[in-house]
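Here, each number is a calculation from the coordinates, and none is a lab measurement. A quick note: this is a predicted structure, and the numbers were derived from the prediction, not measured. Cβ atoms are built from the backbone, for glycine too; each structure is taken alone.
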Structure I
Amino acid sequence: MTDSDEAIARNHAQRLRDLAGELRDSGAAFSQETLQQASETAAKALESLAEAFEEAAGE
């Protein structure tokens, strides 16, 4: 993997983590447990993708 590929992977990982945080924040605004659980599940999936990008980047 080139330095450029690693930088791209790190950028994708950071954006996915940012999206996960945004999902958590928006989910907290709803009182319905189902929506909160869905937001948390989606956030965890995005974090898993971020970890995969980080691993690909060699972190």
Structure II
Amino acid sequence: MSDDLITAIRDQNRILERQNAILTHLAWVLDEDEQSPTSFFTRIDDWKFEQEREDRR
């Protein structure tokens, strides 16, 4: 792989890691009931699943 491609991949990984950290922090802040980022993301997944099911109808 070229050096430019490797640099681009590393930059993209850093961006994704930063986005993940932000989302995890938001999950902790917004999920006062469970105090768990997992339950926050599970609710988002459930909501997306319900939206997709309604769209198919």
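Assorted remarks:
- Between structures I, II, the greatest calculated value of distance in nm of label points 7 Å out along Cα→Cβ at positions 18 and 42 is seen in II.
- Among I, II, structure where Rg/Rh (Cα atoms, Kirkwood Rh) as derived comes to 1.22: II
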